[in-house]
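Quick heads-up: structures coming right below.
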Structure 1
Amino acid sequence: MTHINEERVMPVNNKLILLYLLDKIDMPVSETRVIKIILENKLMNYFYVVQALDELLENKYILNANINGKPAYEISNLGKNLIETLKYSIPILSKKVIDRNYIEIKKNVKKGTQIYADYFPQSDDQYIVECKILEDDFPLFELKLTVGSKEDAKFICKNWEDTAPSTYREIIDKLLEEKK
């Protein structure tokens, strides 16, 4: 029987816990908030969080999305694929804690994140639509587009609130596609 070295297994579990958390939140989260969530829920210590975040970023399982010049993270498609493949390897107790507190965690993350959309008439048949994601009042993402009808402008504004995090992630993934 082989003895499993806990030092080697523990960091892998920590990375899976972080990936699972970022996958559940499904939006950019500042490094400070990630650390706070992990520590408040007693999922690992500070040093493990920082080490795991660095390694996940280095291996492109998470992406760096600076907010106000401060490090922020979101899960990449590579990270999502890894979680899907290894979802049964995530420590059960940690997964339960995240699942149990997921709604409250996401609500707290969203408190600092505002999703905004509005439209303005440009002419009789053109409307400017502005869609934004703000993190602590700093623009994380801004999109301005012209549409041909007031109905389209209203529809885009209405859908932006539900689709902003995933739209943002898709655009970032697409823009970084060559880099990967």
Structure 2
Amino acid sequence: MKEYAPFFEWFDKGQKELGVVEELIESLNATKRTNLHAPQLYRPDPPDCVCENALGERVAIEVSEVVCERAAELTAQGHAVYRRWNDGELATHIGRLLCAKDAKTFNGGPYAEIVTCLFTDEPAISSEYASSQLKGPQFGAFKQLTSGFLLLSYDPATKSYPVVPLRFAI
């Protein structure tokens, strides 16, 4: 099990993806009044998960972690490090992840929506920092992705999993 940014870590990748999607849906439904429900793993991947929207339509959800791989490697080698994200780097990193997700061939469609759920437990990425770094950039235009969100690890102060919507170009 990894030691760097481990909050969302599970022993099984599929259960990790489903757990992340369940937290995203709960947070979105509580704050945005969406009505996504009935998430389940989807095989063959992609998408990682599917759920239903308020109209009973199928929604595909692709999951990916925002993490500094180098910091994770160094931590695994016994070094106590963490990644300091400079202005613009978070948006650039997220842009690359979104482009990779948009390029996939999704099984089991058609889907009413294709949502990307990025998640992070990076120590230096707070809800405030992510919001400030992601309020300006627009990602896309994408051929398949319809929306995206950055889910942060549990915040005891708000008793929630903060969600930062990603702005997509139309």
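Observations on the structure shown:
- Computing helix-only ellipticity at 222 nm (-39500 (n - 2.57) for each DSSP H run of 4 or more, over all residues; to 500) across structures 1, 2 gives -9000 for structure 2.
- Distance in nm of label points 7 Å out along Cα→Cβ at positions 50 and 138 from the coordinates reads 1.9; which among 1, 2: 1
- Parent structure of the calculated result 16.5, given that Kirkwood radius over Cα pairs in Å is the read-out and 1, 2 the choices: 2
- Relative contact order in percent (Cα under 8 Å, 6 or more apart) - highest-scoring structure of 1, 2: 2
- Of the structures 1, 2, the one that 0.7 was derived from, the read-out being distance in nm of label points 7 Å out along Cα→Cβ at positions 90 and 162: 2
None of the figures in this text is laboratory data; all of them are computed from the coordinates on show. This is a predicted model, so every value here is computed, not measured. Cβ atoms are built from the backbone, for glycine too; each structure is taken alone.
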